[in-house]
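Multiple structures are listed underneath, in structure tokens.
Nothing in this text is a laboratory measurement; each read-out follows from the coordinates by a stated rule. The structure displayed is predicted, hence computed values, not measured ones.
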Structure I
């Protein structure tokens, strides 16, 4: 039986792993592990689970040891170690969002998957909220000191932030590409009623996206056109995907396609203009 409540993202992540076949022998890093409900679920599905958290003392699953790990520093995990990394509801708290993505790339095996969830700042509801309030929800004012700062670590003298660093799908995609990942899946989760109602604006969104696509292609005629077309196709697909527009969470499956330095070198080669 699942340990998750119906209104959480956990059941959808559990459903994803149930489609992955036999997890026996697969190493899954769960970070941040929190109380351990996902770790417990993954163990029940047969995976070898390795939980980590900034505060491992909150972990409650018997038979598993949660080790300390700080997402703002190098992770205490060997390179090329894991088949999967589960990263739920963590990225929106981090000021440096590229660093953990690079670290996840490092600890994953070639072709390994990063399963990432974060509040959906790209839904139609969130886009309208940002237009009206520069916020994320209709019933809350923009992030401020009352909601942004959870506490100050007395030893490290640094803040633990709330949802200060909410990230949209497009920014997350480019950071993932820089870190050596590609988007391998965009997965369904709970729908937002407000976003579904705002779906009447979809034709206008499609038209504006199409016009922007044409203008962008003209702007980069000097670059490799196959590379440009594929990149813009990926961007358009993300901008118009129903699981992006209408759901409450971003739920992405990212596949490791190379080391960050290799990917960065390829980008520089592609974008360097001819002499």
Structure II
């Protein structure tokens, strides 16, 4: 069995505010150790449950250098890339994988979770698919679904886990902290959280054959609201992307793989429009 783990940092054990995850912050070294611990706990559980091969993607930020390679489980193969690499949160994924885990992910902007956002938080207020608010987990799980790969396991704060359970109730979820507000939480003790992640990973792999893949109804209409009008104006220069109001862009696609990589292009351009 082959497993793909996509890592993000906001939902990691013990992390509660944006200062924790800024590369130049004195606290970033601790965030790296905590993040690596969460991933290792998931890997240990997956291997115990029968997984043969684990690929991990370090998927947070622009440089994507959060996980400590020298401290990762010795059986992990690590994907290192940059934001611009095709595949966005799931580069190099293909139909050879049997399951995907999202470790350390977060809630969408309209949910009151720790560091909640969807893609660039300095630009986007909300994303919608076919009229419904969505976050990064939903958008990425649908991309994995195009390869017939189910999202089997998710870790993050209680709000992000509630969100995932709403649209994918079969997914095994582990809560790493309980949100008080966007930059405060009651954190599960580190070793207890790692034990929970390990146990959750075991359960997820053992039940993976009963988990359906996630997908959106096609054709898919994707919309995003920006903070400022000039951001929507710049993004609407992308072929196929329309500006439907001062601060809202939209595009329609019959191919979700194409749509997902359009989301990557929009995110890249949004950085330049800040």
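Tabulated values for the structure
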item	result
Structure responsible for 25, 16, 13, with semi-axes √(5λ) of the Cα gyration tensor in Å, for residues 58-137 alone calculated and labels I, II on offer	II
Structure responsible for 23, with percent of Cα pairs over 30 Å apart calculated and labels I, II on offer	II
